[in-house]
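What follows is a set of structures to go through.
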Structure 1
Amino acid sequence: MRIQVVNPNTTESMTALIAASARAVAGPGTVVDAVTPAMGPASIESHYDEALAVPGVLAAIAEGERSGADGHVLACFGDPGLDAARELATGPVVGIAEAAMHAATLVGRGFSVVTTLSRTRGRAHDLAARYVAAGACRGVHACDIPVLELETDPAARKRVVALARDALDRDGSDVVVLGCAGLAALVADVADELGVPVIDGVAAATLLVQSLITLGLRTSARGEYARPPAKRYTGLLGGFTTS
C-alpha cells in the first residue's frame, strides 16, 4: 500500500516533519511518500495563501495518481483543495482537519482546537461546522506563532501547552486538536502535560486513509466527485486542462 502525503506549502523542512508523523503510525507494508508541491506559498496563513496553494496540491495529486498512490493525505489544517482532489484521485483523499475533528468526537464529548495565527480561526470554525455535529468543537484558540517559526521558536512548546490547558478550562472540553501540521511534533508533550487525548491530524489522516484502502473503499465517482468535465484552461493554468 502506498499513501501520498501532500504538504500544501513549499517548505521542505515541514514536509520532513509531516513525513515523520505519518510514517510513525503507518502499518507494516504501508509506504508513505511525502511530497512538496512545485508551486505555492512557503506557508499557509490566509485565504490568499490557501487559494494559491490549491494548484500545487492538485498537480501533486495528479502526479501521485500517475505514480501509483493508493490514497492521499492533505497535510494542511485548512484542507485546501480537498473536494477538487477527490475528483482527481481514484483512491481516498482525507484532509488533516477532517480526520482530526472526526477522531476527537470518538474520544470525548467536545474538543478545542489549538492553532497558529488568530486570523485562521474562522477557517477552523467553518470546517468544524462541516465535519462534526454542532457543539462538538467548543473553541478555536491561536498561539500566534507563525507556521514557519514553530520549528525555531524556543518558546513554542511552552506557549502551546499553556494555551491548550487554558482552552480545556475555558471551553469545558475533553480533547485537544492541534490545528496545524507544523504542531505535530508537540503532540506527545501536550498530552503528557495535560493528561487528555491530543490529536495530530497528520497521524489521524494517515491511519484513516490506510483503513479506507484496507476496506476497499474509495471516493464515489457518482455525482459531485465524478471526474471533472473536459475543459481547456489557459495562461498559467494551461497545464490543468482536463480531457
Structure 2
Amino acid sequence: MQNREIFQNSKRFIDAYNNIDYALKTRYNFNRATGFSELIRKVVSMNYVVRKYEDDLIDYGRLRNAIIHNNNEDFVIAEPHDSVVENIEHIEKLLTTPPRVIDTVARKNVLIVYAGSSMRDVITTMAKSNYSNLPVYKGKELIGIANAQKILTSLGQYLISGGKSDVFLDNIQIEDMLSTIENSNYYCVKKIDCTIEEALQEFDNNHKLLAILFTKKGLSNEMPVGIMTGANVVEAQKILEDY
C-alpha cells in the first residue's frame, strides 16, 4: 500500500482530471465511456477554454495513463511536477466554476436608444457617452444594435447618393437605418448566468458580433441587465488567464 502523503501531486492531478472529464461529459451529454482525448477533440469547437488548452489537456490525458498503474488510482507510478498540477487545477476551475460575464466585464448601466430616435439623437448620445454600440428597442423588444461605424457608413452612402446631411440626421430614424442592413448577426442575447467562456465562444464563432446583451432569461423582449462588446474581449481573456 502506497503512502498517499508522498503522492499528493498525483492525487491533486487525478482529482482535477476526473472533475474535468465529468464536467465536460455532463455539459455536452457524452457517454461516460468516451475516452478523454476523444472527448477533448470533440469539445474543442464548442468550448473556448478547451480550445485554448487543447494541447495541454491531450498531454494530461496521456500523463494520467502514465501515472496510474493498471487503472488503479490507489497505485501511482509517477508524480507530476508542481507546475503541471497547478495548470490542470487552473483549467479545472475554469471549466467547473467559471466566472460569469455579469460579475466581471459586463457594463451594467446599459444605455439604450429607441426605434423612433433620430440619427442626430443617436449620434449625440454616442458622443456624450463614448459608447459606440447602443441597443435599440422598439417598446420592450430589442430590434438591433446602433453601431457608430455602421452609422458612418450609412451616412456616407446617403451623401454619395445625393442626400443631404441634415435630412439624414433629422428625418431618418435609427429603426429606418437598421432596416437597410442585415443586423441580426451583429448581436445576440444571453441569460444573466452566461460565463466568460461562453461569451468568448460567441465572439469566436461570429467575427461580425458587436455586442452580447444579458437579460434575466436570455430573451429579446426583456430589458438588458448588462452588455459586453468586442472591446471587452481582451479584458475577458485576461480574467480567464488570472482566474
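Every number here is computed from the coordinates shown, using simple stated rules; none is lab data. Computed from a prediction, not measured in an experiment: that's the story for all the values here. Cβ atoms are built from the backbone, for glycine too; each structure is taken alone.
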| request: Work out the source of 2.5 here, i.e. which of 1, 2 gives that when distance in nm of label points 7 Å out along Cα→Cβ at positions 46 and 190 is computed. | output: 1
| In terms of FRET efficiency 1/(1 + (r/R0)^6) of positions 38 and 142 (r between Cβ atoms, R0 = 41 Å, to 0.05), which of structures 1, 2 is highest? | 1
| request: Please state which of the structures 1, 2 yields 126 when volume of the Cα convex hull per residue in Å³, for residues 54-157 alone is computed from it. | output: 1
| message | So if we calculate distance in nm of label points 7 Å out along Cα→Cβ at positions 62 and 182 for every structure here (1, 2), which label has the highest result? | response | 2
| note | Computing distance in nm of label points 7 Å out along Cα→Cβ at positions 30 and 174 for each of 1, 2, the value 2.5 comes from structure 1
| When Cα Rg over 2.2 N^0.38 Å, for residues 126-229 alone is computed for each of 1, 2, the largest belongs to | 1
| field | Test item: P(r) over Cα pairs in 10 Å bins from 0, in percent calculated as 7, 26, 24, 17, 13, 8, 4, 1, 0, pick one of 1, 2 | value | 2
